[in-house]
Structure 1
Amino acid sequence: MDSKERILNILLGLSLIYWSIAGFYAAYSTAQITRIAILISLLNLTVGLLIIFRMPLIKAATSTALLISLPAFIAAGLLFKLAKPALEWTYTAETIFIAGGVITILSFLFLGKSFAILPGMRIVVSKGMYRLVRHPAYLGESLMVIACLISAENYWSILVFALFVPGIILRIRAEENLLFKSPYYAQYASRVTRRLIPFVW
């Protein structure tokens with residue numbers, strides 16, 4: 001890994017760790033610590049640490065692949081913003097969100113040093129949750145997004161979710177267009193045939 005990439009990873013990782021701590025402290029100081037707030041802090045902390053210690057890219061994605069990946073990422077963020085405050089969430093929405101968050105965190109931990117937010121080729125991971133589907137982190141993210149949709153209860157969230165669904169499919173396809181250039185990923189994909197949902201797709 002060149003020094004520039006290493007420095008960027010450290011800075012990005014530290015900023016996410018800071019937001020993890022700051023978010024938890026903000027919830028604590030306003031007596032609004034919820035399971036959702038704790039989970040988000042843990043997710044940010046996990047991502048921050050993994051970015052700091054991840055291995056260098058073997059092959060970077062094209063600019064087109066990166067652009068294709070952004071709509072799903074943006075839609076997920078918008079749905080979280082459109083959702084009600086965590087204290088007003090129903091038990092169902094909270095449970096789905098927590099399940100999705102746990103799946104996402106575990107998926108990231110199994111990726112370990114191969115972790116990335118945007119498409120890029122690193123070492124192929126085939127253990128843990130990656131034995132069930134090829135993109136378990138996106139499955140977890142999708143569950144979190146569905147929970148936000150349930151919580152939001154407004155027409156704008158339905159519209160954004162309608163953009164998220166094709167967006168996540170395009171994101172997976174853009175990522176796999178790069179990953180299939182690795183013979184190791186092609187072998188892995190021949191064993192794990194489902195991309196996102198076990199026994200479905």
Structure 2
Amino acid sequence: MKKSYEKLLANNKNWVTEQLVLDPQYFEKLSQGQTPEYLWIGCSDSRVPANTITGTDPGEMFVHRNIANMVVHSDMNMLSVLSYAVEVLKVKHIIVCGHYGCGGVLAAMGNQQIGLIDNWLRHIKDVYRYHHKELDAIENKEQRARRFVEVNVMEQVNDLGKTSIVQNAWKNKQPLHIHGWVYDLNDGIIKDLEVTFTCTKDLHKVYHLD
């Protein structure tokens with residue numbers, strides 16, 4: 001068991017050596033600060049590493065991850081990341097990326113009581129309720145789950161637009177786009193759901209903040 005985690009430290013040393021061979025000033029430059037253009041809100045699933053699947057380097061993408069890539073209006077962790085990314089780092093794009101086969105989404109489709117996570121899954125179940133007519137009409141369970149992943153991402157894009165953080169950025173003419181993507185574990189391809197919010201007008205008027 002000890003060797004299992006010690007290999008991570010060994011891997012780190014090897015990685016440092018490799019980076020210094022490529023660029024002797026790599027870490028010196030990296031330590032000067034970050035100016036990422038993107039905020040990634042993704043799932044905690046270990047199979048969906050943001051930098052790896054997008055080919056981005058350290059410093060290029062600010063990342064927040066939770067179960068099923070949720071944007072919950074009372075989640076201070078997510079809101080703090082969002083606030084820093086938008087107001088301080090001035091990111092230009094926020095990407096909500098779900099993935100097919102998401103365990104959180106699959107659990108939310110069922111009725112089994114799991115434990116503490118049930119409280120988190122309730123937010124995902126709310127999304128199912130909003131779209132239950134479309135989802136219930138899909139007889140194939142796997143296809144229904146895939147569509148559920150997609151509509152969940154769409155709702156999270158919408159929920160980001162509802163926040164005062166994003167709306168204030170738009171009000172101040174800050175260039176900020178919100179995108180919804182889904183990653184397919186079967187082939188490694190990211191699907192753009194083509195749901196992009198760029199201003200308050202993309203939201204229902206009941207959510208507009210003065």
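Structures 1, 2 were shown, and distance in nm of label points 7 Å out along Cα→Cβ at positions 84 and 188 at 4.0 was computed from 1.
Taking -13500 as the value of helix-only ellipticity at 222 nm (-39500 (n - 2.57) for each DSSP H run of 4 or more, over all residues; to 500) derived from one of the structures shown (1, 2), identify that structure. Structure of origin is 2. Of structures 1, 2, which gives 0.60 when FRET efficiency 1/(1 + (r/R0)^6) of positions 132 and 148 (r between Cβ atoms, R0 = 25 Å, to 0.05) is computed from the coordinates? For FRET efficiency 1/(1 + (r/R0)^6) of positions 132 and 148 (r between Cβ atoms, R0 = 25 Å, to 0.05), the value 0.60 is produced by structure 1. 1, 2: which one has Cα extents along the principal axes in Å, as calculated, at 57, 48, 31? It must be structure 2, since only it matches.
Across the set 1, 2, relative contact order in percent (Cα under 8 Å, 6 or more apart) reaches its highest value in structure 1. Given that mean count of other Cβ atoms within 10 Å over residues 140-147, derived from a single structure, equals 13.9, which label among 1, 2 identifies that structure? Checking each candidate, the match is 2.
Taken together, the values in this text are just the output of simple stated rules run on the coordinates, not laboratory data. Nothing here was measured: the structure is a model prediction, and the numbers come from that model. Cβ atoms are built from the backbone, for glycine too; each structure is taken alone.
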